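Before anything else, here is the set of structures, which you'll find just below.
Nothing in this text is a laboratory measurement; each read-out follows from the coordinates by a stated rule. Quantities reported herein were computed from a predicted structural model and do not represent experimental measurements. Cβ atoms are built from the backbone, for glycine too; each structure is taken alone.
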Structure P
Amino acid sequence: MDRYALMVKLHAKPGKEQELEAFLQSAVDLVREESGTTAWFALRMGPHEFAIFDAFPDESGRSAHLKGKVAESLFAKDLDLLAEEPEIHKIEVLAEKLPGMDSSRGLPDEVFAP
């Protein structure tokens, strides 16, 4: 289970919501290059509020992501798109349910197939 995660809250400047949404949608291509990032979600939480949730198997994956291309690109656009600095929260995952996993055992469903 990936116990290390990030929740990053983003507040778009008025009129910049579509640009921030487009940026987040395009960022998935950069994240796919990160071997230490297991799960990554870009979220819209309200008219001006967005977030990123991502999970990692260890602290080194989380640290690498914070120094990676998405973070670099986001901070380069920070003044143009964001009403305030991103709120970055390092969080711990306590439980998970993912597709293809037997959540009670933490093993792929294929292990239990006849």
Structure Q
Amino acid sequence: MLFNIEFYESANKRIYVKEFLEALKKTNTDLYDWTLSRINLIKNSDFHKEPTSKPLGKGLYELKISFSRDTCRIYWCKGGKRKIYLLFGHIKKGKKKQDKEIKKARKLLNEIKERKII
């Protein structure tokens, strides 16, 4: 099954994944290019499971992207009519930092549900 990918615009008018990708493009073009290819993979529901994506529960997924020594994460959720909403992205720097980023992604997931987008 194929999905359409959309960047989620938060209630505060920020598009976190787009901001993340723009910054990544300036600092690490190889990881940026690889990240775009991985995002395109999740258009296909066959890649909504490990090792490409990991369900984190309650509708939140983590797209794991590694290139060379660098790793980033993109958090996403499924919406109606075969849509994927990209919520938040970051460079993985450690477990403590990642827990904070997952918490931010969950907050955005709750927001998207409250706004009845999904």
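Overview of values
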{"read-out": "Ranking P, Q by mean count of other Cβ atoms within 10 Å over residues 29-36, the structure that comes out highest", "value": "Q"}
{"read-out": "Ranking P, Q by volume of the Cα convex hull per residue in Å³, for residues 5-60 alone, the structure that comes out highest", "value": "Q"}
{"read-out": "Read-out relative contact order in percent (Cα under 8 Å, 6 or more apart), computed value 39, structure in P, Q", "value": "P"}
{"read-out": "Structures P, Q, by volume of the Cα convex hull per residue in Å³: label with the highest value", "value": "P"}
{"read-out": "Structure (P, Q) behind the derived value -10000 of helix-only ellipticity at 222 nm (-39500 (n - 2.57) for each DSSP H run of 4 or more, over all residues; to 500)", "value": "P"}
